[in-house]
Every structure is written in structure tokens, then in C-alpha cells.
Structure I
Amino acid sequence: MEYLNGAARVVVKIGSSLLVDDKTGSIRSDWLQSLSEDIRDMQSKGLEVVIVSSGSIALGRKVLRWSEKSLSLEQSQASAAVGQIQLAQAYQEALAQYGIRTAQILVTLEDSKDRRRYLNSQATVETLLEMGVVPIVNENDTVATDEIKYGDNDRLAAQVSVTIGADLLILLSDVDGFYSSNPMTDANANHYTTIEKITPEIEAMAEDTKSKVSKGGMKTKLLAAKIATAAGCDMIIAKGTGSNPISSMGNINKKTLFKAQIKDPQTARKKWISTMKPVGELVIDEGAVNALFSGKSLLPAGVLIVRKDFERGDAVSILNTKGEVLGLGLCAYSSDEASSIMGHQTSEIEEILGYAGRGVIVHRDNIAF
């Protein structure tokens, strides 16, 4: 697994055609077992792993006995609702054999666009990863009609990678990388081992070739690459139909590596935060200033003044007592909540607000100096 060297957090996207047998509509249990072995090996190397998995609609349609090739929107949503239970159970049982705990997270693309939802998703995944849990993320197909129509789980995987600051995104599918043209129809198609930058010429080469089960094509994978690499995350497209799809991604099997345009995902994240327009202001004491510049988060005890009205997830300016702006941060509380808990210890938050809130007002990962 030399391609994992230097990575600390990896997102693996699983296509429907890998997980679900095209003929029977059932889980490919042996393949999932081998994938679980790979994940165990990744965790043993100290890597944090998140899985973004397709397959709920393909599984649900079998249970509901819908054999027709094309499903209506309502049928697709119903299939997703039924199949999601099977999908989660399959991952839980396969990974549990290696002592790995799992969690199910259902999201929509809106969850990564809205900053409040973004902070919720980020905090949930961070907590799970700290506990060694492997989150199984899927588009909430029962409400997200865009996913059902266009198959954006590739894009979802990229946005999950951005949200959690992943170093590497692996798209496992039924294709072994990026080609200059469709290799199924063009015998002279050229395979790319590494793509340093996605140019207009590269984009023009993408064709939306689809398998019988999966909904994503090369265009969606290229879009995912643009999202991931712009945020400091390398991305690999690899064929995952065989056993142990991750460990077999060595020099033997072909794949395409899209190089990150910024080396550090955290740098890209902070660059994104720094472009935001601040809605409010937090004035902090000298102790909090020293804590921030030593890499710590902003706690309620260090806040002296809360100015202007803002909501949770909004960008706020962080100032010292001289009125100098130190940086921007995404606030974990609204202005009213921040005003109530400022100057207090974290242990007092629940008593003041009436519920157990976050321990920090602005997390260190959400501050751009």
C-alpha cells in the first residue's frame, strides 16, 4: 500500500457495481469481506478511514421485486429506503469480524453547502474517527432527488473528503482509471497514470460511460477530482472489481492518480475560511490569544465581548483587546448563545444554555489567521 504513504485520513468511495451483483441484486459478500480486510490493514497502519457507499437503490429494488430497468422517482426513493437497511447491516457484519465498529451517516449535498450543517457533519465524523469507528456515508436517496437522477455519489465523496480534511480519496468502480477516450469503444484510448492538473483538454476527454448498476460516469469522477484536488486531497480512480481492491492497487493494477493542487488539506480549508465575509466579532483576552497561536481552540472562558448578530456556522472576526483582527473563524454558537456563555468554563455550558453544547466556541481547525 505504498500509495497510502503520507496519508492520515482516507475516504473510499464504493460504486454500486462493485457491491451489488448485477444478476442477483444481492451483496457480493466475498468481495465485501476482502474489502473489510483491507480496511483492517489500513487501520493497523494508523489510517483513519471513511467509506462513501452506493448500493441502497440496487439492493432495495430486489427486495421490492422491481425488475424493470428504469424506476420512477418514487420507486427509486422507496428502493433506497428499503435498501439502506441492508446496506448498513452488510457493512456492520463484515467489519465487525475484524473488531471494527461502524456508524451510518446519511447526508445530502446541501449538508456540505450549508455551514451549520457542515459543522455538524464535521464534528460527528471527527468524533467517530477519534474513537476508531468507520463511518459509512451515503446520500440520503429518499429525499435527495438529484442523486437518484444524476448519480452524484462521486461528488458526494469528494465533498466528504473536503469536509473532514482527507489526504486521499479513492474512487473504486468498474473502470481502471482515466482514458483519453472511452476504452470500450476506442482501442487506441490512452490510459493516464498521473494527472498533475485538470486542464480543459482533460475535461474534453471525459465521457459519461455508465455500467449497468452504477450511476456515475467519468464526468462525475472528473468533477470529484476537481473538488478534491482543489482542497489539498489526492484522488485515485481504480478498478475495484477484484478481491482486496485497496491492497491490490499496487504497481500491478492500473489506476489514475489526480494530484492535489494544494499540499495540505488544512491549508486549503483555512484558505476557504479566509475568503468569507465576517458576520460578527469576538473580542478575546490575552490568554486566549496565546492559546490560539499555540494551536488551541477558542474556549468560552477567553471571550470578552460578542458583537453583532450571527448564527451558528457563520464566519466571525476574532480580535484582541486592542481591536486588532487576528483572524476569521466559523463560530460553533449563535451570537445570543455566545453572549450567554462567554467568560464561563466549558463545564458550565449545559447549565447556562439548558443543553449540552460544544466545548469550544471556535475550533482550531475552523480558524484562519
Structure II
Amino acid sequence: MVEAKGHLDHPEDLVFLSGVEGAKRALNSILATVKDPKTITIKWDGYPALIFGRGPNGKFSIMDKHMFNKKDGTGRTIYSPKDFAQYDQARGVERGELNSLIANIWPDLEKETSGSSGYYWGDLLFSQPLQDNKGEYIFKANPNGITYKVKTNSDLGKLLANRKAGIAVHQYLDPDSLTTDQAVSLNGSIGNLKNNAGVAIIPSSMPITPSIKIDKNLVSKASESIKKYGQSVNQLMNTAPQARASFNTLFTTYINNKIVSGNLSNLVQDFYKYFENRPMTASMKKKLTDHINANKDGVVGAFTIWMNLYNLKMHVVKQLNAAAKDSPVQGYLSSGKPSQEGFVSNGLKYVDRLGFSRQNLAGKR
């Protein structure tokens, strides 16, 4: 699974994050997804992301991923809504309504996990009872994201009825886990949870397993670009005069800027312009300029591979969105265009970055 502290990567970004091996992993993941679409789950657009459950001592807790990952373990010793609020106060953080939200859902999730062990990781989708709006429940958790409409007479609609909140779970952590790196996929299920309390536990399974066809021409383009540029890309990425994580960010941040602009053309030319205007020390600017100029084939190769993987992934995403039209769950962008946030398969996220990602990133800025 390609994750780091709870972060799911886009397949195409792996060429920046892990070089040629990352690109190969991305291609293989896409092919495996097409071959076995039962592995695909819905990526719900919820907020905030919460981890809840019971550790080795059996005590119930609710946290976010940063609290869970705190190295001294204190973030995993939050045993009441009061503890949650005091944890924030101690670090000088005020999250306003979140404290009352946590207090509201605490007793139901505590009841839900009674007799179980380990932690469940999910995204809150709504935090007050839903109202029937002409046969639909309508809710939106992420201010910059997807508006959901669920038919009240569907199985999911019946699950949501008369619940004070709903959380879509997608991963599980053993009670002894120390970081979210150890999370494993629930593969669309809700694990050992029973859905017998006031908070609806929502699975991420696809209502209907989609049938996906692969475009062999797109596969060939991706595969051939990896073979052609792989060595040059590794030379660019592995010998940079900067910490690898920082060098990776140079590329991923640039891509996000292009996505917000809505224009993925001229990736190479615009990268050089972006780099020239990126703030950094004069000495680092010179080192990186010399390195990038010495590895122009690697720059061309990285963006060529990225685009070929992106096009192949989008070929899959469009088919998944088409399959989702038969779902009782419909999602919409702010423009009113139908869209899910995306999908998850083999530890990677399949998202239309010029759709949901563009709207979400632009809203945050």
C-alpha cells in the first residue's frame, strides 16, 4: 500500500515521489485495478477525518491522524471529549465547533466499538440529523468539496435515517499501532462494527462492481515512456542537491498549481517558469538550477511519464464515474456537474484532478 501517515497518493505522482520504480508501481496498480475491479472503493469526501476505537487497554478514544501519530503517544490517550478539548488547549490550538461535534458523537461511537479492539479511520459526512428533501438526503461535509444526494428509499438512505451523524470508514489499525502507516484497507466493509448506535457507520464499497476496459494504446504510451526515460528520471531525482522530500515537493506543488489553473499543457516549459519564481535562498537556487539544467532529459521524462499515467488513470476514472451513475449516492461539484470525489484501489486514489481536486485546492487557497 502506497501511504505515508494516512496520505493516499495519485498514481501519476509516484514518478516524482519514487522515480522509475514509482512509475512502474503506478502502472501495475492501474492494470491490477482494471483486472480486479472488486478492489475499488468509493473515496468519500468527508471532513474531518477521525480515528476512533480502542487501544491495548480497551479504553475508547477519538483522534485525528496528527494526534494518533504523535511520537510520545499522548495523542492516543484521549479518553473523553474533555481530554480532546484540553489536548488542543495545551498546544494553543482552537478548533471551535469540532469540540462540540466530538462531544456529540462520542457516546455513540463508544457504544459502537464496545467489545471490539483496534481503531477505525474514517471521514465524517454529516453531524446532525438529515432531513428528507423530496425523497433525498442532501449533505456536504467539506466546504470546498462534493455535495451528496442519497435516495431516502435506498439501503443507504435507510441506514442514514434518524441518525445524528454519519462517518464513512475506510481503514483499520490494530490496537498496538503507533502510526497511521500501519493502517490497512477495510476493502469497502465496516469491519467488526455493528451499526447499532446513533452514528451511522457508512461503508465505502461500490454499490455495483464496475466493468472496466483498458485502452492498450494508453498502456503502451505509459510503458514506453517509462522505459525510455526511466534512467534519466532516476538521475534527476536521486542526485538532487536537496533533501528528497523537498525536491519532490517542487514537482508536486507545481502540478497542483497547474491543476488549479485548469491547464495541463506545456508542463515542461511552464515548470521552468515556475521554478524561476519559486522563493528560495540564492545558494539553493544556483544548486538546483545547475542540477535541473544538467538533467533536462530527466525533467522531460518525468513530465512525459506523469502525463501518460494521468491519461491512463483518467481513462479508468471516467468509466468509474459512469458506473457510479447507477448508485443511490450521487455527488456534485459546485458547478452542479455530477462527480464523485474519487475512488481508491490498491492503496492509490483515482481522482479527476481537473474536477474535484481543482475545486478543492482552489477553495483552500
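Values in this text are rule-based calculations from the coordinates and carry no lab data. Please read these numbers as outputs of a predicted model, since none were measured by experiment. Cβ atoms are built from the backbone, for glycine too; each structure is taken alone.
If you work out distance in nm of label points 7 Å out along Cα→Cβ at positions 140 and 308 for I, II, which one comes out largest?
Comparing I, II, the top value of distance in nm of label points 7 Å out along Cα→Cβ at positions 140 and 308 belongs to II.
For distance in nm of label points 7 Å out along Cα→Cβ at positions 92 and 324, find whichever of I, II sits highest and give me its label.
Once distance in nm of label points 7 Å out along Cα→Cβ at positions 92 and 324 is worked out for each structure, I has the highest.
Work out the source of 2.4 here, i.e. which of I, II gives that when distance in nm of label points 7 Å out along Cα→Cβ at positions 68 and 244 is computed.
Source structure for this number: II.
Quick check for you: by relative contact order in percent (Cα under 8 Å, 6 or more apart), which of I, II is greatest?
Largest calculated value belongs to II.
When helix-only ellipticity at 222 nm (-39500 (n - 2.57) for each DSSP H run of 4 or more, over all residues; to 500) is calculated, the result is -11000; to which of the structures I, II does this value belong?
I
Computing mean count of other Cβ atoms within 10 Å over residues 220-227 gives 22.6 for which of I, II?
Here the read-out was taken from I.
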